[in-house]
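Right after this note come the structures.
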Structure P
Amino acid sequence: MEYRGRVSVFGGRDITDDVYQDTVEIGRQLAEKNYLVYCGGGEGVMEAIAKGVSEANGTVVGILKGTDKIEANGHINIPVSTGIGIGRNVILAYNCDVAVAISGKYGTLSEIAYAFQLEKPVVGYETWDMKELHKANTPTEVIEKVNALLDGS
């Protein structure tokens, strides 16, 4: 299958209901735009993004911390066991054309840093405040920024 691009979504496990619902919407829109989506495969942002992608019949790959695919949330299409714990964060950064950071704490911060080191653009939604982030204020704006970054505009 030919995808428009690869988008890794970074984010935390502990999120508000509003961020969860917005993240589901971002997932739906990514799938509708035919992006291949990667995430950490667990709870919180990872579950919400996978739920949205799945609801729109897209494909979401979960890069898991452990060695058992059972740790993947129920919306992951392709679970990838790594057994490397948080070291999987760099895999998420390598496997994207654009990243989206949503909410999150230090794990998300590390994923953002890896993406920046690899010169990958990062769209930020309800996350860390950094001048390098392409900040978005709505789910639709997240998708608009992802599209623009991939299209080079």
Structure Q
Amino acid sequence: METRLNFFEKGQNALKPLFNMAGYIKKSTIDRQLVELVDFRVSQINQCAYCLDMHSKELRAMGETEQRLYGVSAWREAPYYTDRERAAFAWAEAVTATHITDEVYREVAAQFSNEELVDLTMVVTAINTWNRINIAFPGGIGTYQVGQFG
């Protein structure tokens, strides 16, 4: 692959709102491990190698099991996800695909408060943005260290 510009060096001003969003998400009442699982699932959908590396490492550091991590892409069939996690995955997939049915909305609304649903939607939109940046300007895939970005 041809070397592309280093977005983290050249795009500092553009990244400020994204880092602010990350700060907002960290203050959310949504469990940090669930945020990471959603980030991991959306990164699978978008095929973002950098983000998959990052979020798998963060999840392992949080104690996530290999079985659950490997099963995320087949969460509908796998028996080891909670109803809340399933609703979050369905919402993440629907928002990422921009096809949100009333059924998916009802499922997620049954598991998350209104404030949490807003925050979960921000989690999904933020990781979609990060995925697109890291796909457009790949670099350092495999080099992420746990806690690197706070």
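All of the numbers you see were taken from the coordinates with simple rules; none came from a lab. Nothing here was measured: the structure is a model prediction, and the numbers come from that model. Cβ atoms are built from the backbone, for glycine too; each structure is taken alone.
Things worth noting here:
- Looking at mean count of other Cβ atoms within 10 Å over residues 41-48 for structures P, Q, the greatest value goes to P.
- The maximum of distance in nm of label points 7 Å out along Cα→Cβ at positions 97 and 121 over structures P, Q, that is, the highest value, falls on Q.
- A value of -0.89, -1.49 for log10 I(q)/I(0) by the Debye sum over Cα atoms at q = 0.16, 0.21 Å⁻¹, calculated from one of P, Q, originates in structure Q.
- Looking at distance in nm of label points 7 Å out along Cα→Cβ at positions 17 and 137 for structures P, Q, the greatest value goes to P.
- With helix-only ellipticity at 222 nm (-39500 (n - 2.57) for each DSSP H run of 4 or more, over all residues; to 500) derived as -21000, matching label from P, Q: Q
- Computing mean count of other Cβ atoms within 10 Å over residues 49-56 across structures P, Q gives 24.0 for structure P.
- Computed 1.7 for distance in nm of label points 7 Å out along Cα→Cβ at positions 25 and 57 - originating structure among P, Q: Q
- Answer label among P, Q for the case where relative contact order in percent (Cα under 8 Å, 6 or more apart), calculated from the coordinates, equals 37: Q
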